[in-house]
1. semi-axes √(5λ) of the Cα gyration tensor in Å computed as 20, 15, 13: which structure among P, Q?
2. P, Q: which one has distance in nm of label points 7 Å out along Cα→Cβ at positions 32 and 64, as calculated, at 2.7?
3. When relative contact order in percent (Cα under 8 Å, 6 or more apart) is compared over structures P, Q, which one is greatest?
4. As an exercise: helix-only ellipticity at 222 nm (-39500 (n - 2.57) for each DSSP H run of 4 or more, over all residues; to 500), calculated from one structure in P, Q, equals -16500. Which structure is it?
5. Kindly point out which one of P, Q the value 2.7 was derived from, the read-out being distance in nm of label points 7 Å out along Cα→Cβ at positions 24 and 48.
Structure P
Amino acid sequence: MASVASTLNIPASTVRSVVNTFCQTSRIAKVPRGGKRISRIEQSHLDWLPENIDEFAGRPVEWLTNQLNEYFQIQPPLARRTVDRAINKLTTYTLKLMRAESERYNDPERIEVRQ
């Protein structure tokens, strides 16, 4: 098992767990995990999103999430990832998650080093 773990670059305990599961149940497919799977996104939120994505094209998902939380006064606020998943499911939109970069990031010397 250690050689398989090193070949696949995964922990030996993971290999042992997979082998034990197969020996006991004869299955290799993963079983769905438990936990709360109810989405906090409501239909009214889904209706609001496309209108605002069109109106504020180019804005980051974080900004859109904040606007959604403020508009509907959602408590506790929805997470950015929740809104991102809803956007991906409901539309043909693809949004980039943007982050601020320091001024030095586009310094010609740094660009030359990255290439």
Structure Q
Amino acid sequence: MASNSDSIYYVLMKIKRHPELIMMKRARYTNTVMIAIDDQLKIADANFYFPDLSLMVNRLSNDFVAKNEDLLDDYFAMTNSDQPIYHEVWVTTSHLPAKRAYLLELSYE
């Protein structure tokens, strides 16, 4: 299901503006970045978008990608690729209660 979630946008903007919230950041492969943030961050619909010990995988809608290209490019710069050429962005999220962290992974296809 394609998403243009306000909650995901909020999290991406919050991390960009407040990098001190980042507990872990890791480039994975050439097109993916994984970020963990403190689960004390207040997020609308957190139980839906960050399910406990489960993965939520969602393709960001084409409209969302087009409207937020600059923001997504900032996160793309955290991957191991040097060419920001992508058509789709997938977001995988989870809540890791034992680590007190929300996990967010962006994959650029």
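1. Numbers: P: 39, 28, 12; Q: 20, 15, 13.
Among P, Q, the structure yielding 20, 15, 13 for semi-axes √(5λ) of the Cα gyration tensor in Å is Q.
2. Structure P accounts for this read-out.
3. Largest calculated value belongs to Q.
4. P
5. On the way: P: 4.6; Q: 2.7.
That value comes from structure Q.
Quick note: the coordinates plus some simple rules give every number you see, no bench work behind them. Just so it is clear, the structure is predicted and the values come from calculations on it, not from any experiment. Cβ atoms are built from the backbone, for glycine too; each structure is taken alone.
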